[in-house]
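Asks: Multiple structures are listed underneath, in structure tokens.
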Structure P
Amino acid sequence: MISLHNISISYQKNKVINSLDLTLDIEKIHGLVGLNGAGKSTLLQGIFGLLPLEEGNVLYHQKDISKKDIAFLSTENYFYSYTTGRDYLSLFSDDKIRIEELNTLFQLSIDQMIDDYSTGMKKKLALMGVLLQDKDILILDEPFNGVDLESSRVIHLILDQLASKGKTIIITSHILETLTSLCHQIHYLKGGVIKSSKNKAQFDEFEKDIFGEIHQKNEEKIQQLFK
């Protein structure tokens, strides 16, 4: 079990996460959803340790969580200039056969310079680096963003397989349908706290909660603007 107790995190002097509590079952895929600016990335960075916790703690098996337990995929991926995809992947594994086998799924030109990669190719390369680390916990911030349809499906299948083999996965996406098709649980972040958590049997209710609020808030404005 991963337990977040009374977590508070600030970003650029603004408190983004405010006394948040959340319990995550292990060996499951957890989705984190919320509007832009809700604090999804901030929360994930706090769990991983990239941002300091002002209050609270994160426990894994009742002990303080450690970076050694986690592989983290950021929305912003930075690579050294004048390096190839293979150079980057070798930072995470010296198993050349494993790298080649993994690349049969993503079909990257890993001997090409990363500077020449598209945004989607860089995303796939960064994800391959995460997968090569073979950590117990994967934190993936927008793993499907900028990725083509075939690769999105491959990522979906990989995450399903990893969860079935005991990995715990936390992902964000701006596309709710992506999360409902993949996740065992989804957690709705708003105002710096988790407003609700739903399992698969409750996802329809969850969509009504979120979209109902958005619909009610904007319907009259839209009718006036586009009459």
Structure Q
Amino acid sequence: MGLPVSQRKNVQYKAGKRRRLPDVPGISLERRWWAEDAVVCGIDEVGRGAWAGPVTYAAVVLPSGRRMYKLRDSKMLDPVRRKQLSERILGFALDVSVGHASNTEIDRVGMSAAMRLAARRAVDGLSVRPDVCLLDGLWDFLEGYGTHNQRVAGGDSRSASIAAASIVAKVWRDRLMTQACPSFPAYGFSSNKGYPSPGHQASLAVKGPCPLHRLTWRPVAACRAAGAS
């Protein structure tokens, strides 16, 4: 059974009207800039809403004029398909880079600044400097970076470059959290990836936070305070 319309990632509401986004992201946004010989980079993040682990951005530069088929927003794919597509993207793209901001950096500077930091690290890691960055969402997290930044609402469903970035970011961050699980087995990071699943919340309430938790997150801070009292 499908998700209710209000919960579908590829349904957007604007001025009270429902707009269905394409299931398969295209390259029309990229073509506009490719026509001007611009290097176009798609950027997307994962991990913003987690209680543990980093926030992660991926930057992907696809080859001009070429389309990679079967791309989807990462949230519409199962883990096996995401991994397969991530490997294809690494072979197809001109360049791919991933940037992280750790949980301790998030605690120190706040989420907005940490997202800027991770995004810049991702773009800095590219071997080619992009002329245009297609950003998922309505916030310009690369403002002042020196590139032309185009914000794209529902970008991971509309732009192949952003969709590719969403897949790479998700696979890389999931791998980091799975690798961390043996060190902190009580929290189930291999399955919840640091997000507040019921099991994760229950373990946090009993054991308190581990070194991967974001201590400034209110629920995490509350568990930490309860454990200290």
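Nothing in this text is a laboratory measurement; each read-out follows from the coordinates by a stated rule. None of these values were measured; they are calculated from a predicted model. Cβ atoms are built from the backbone, for glycine too; each structure is taken alone.
Asks: With distance in nm of label points 7 Å out along Cα→Cβ at positions 110 and 126 as the yardstick, tell me which of P, Q scores highest.
Replies: Of structures P, Q, the maximum of distance in nm of label points 7 Å out along Cα→Cβ at positions 110 and 126 occurs in Q.
Asks: From which structure (P, Q) was FRET efficiency 1/(1 + (r/R0)^6) of positions 62 and 182 (r between Cβ atoms, R0 = 30 Å, to 0.05) calculated, if the value obtained is 0.25?
Replies: The correct label is Q.
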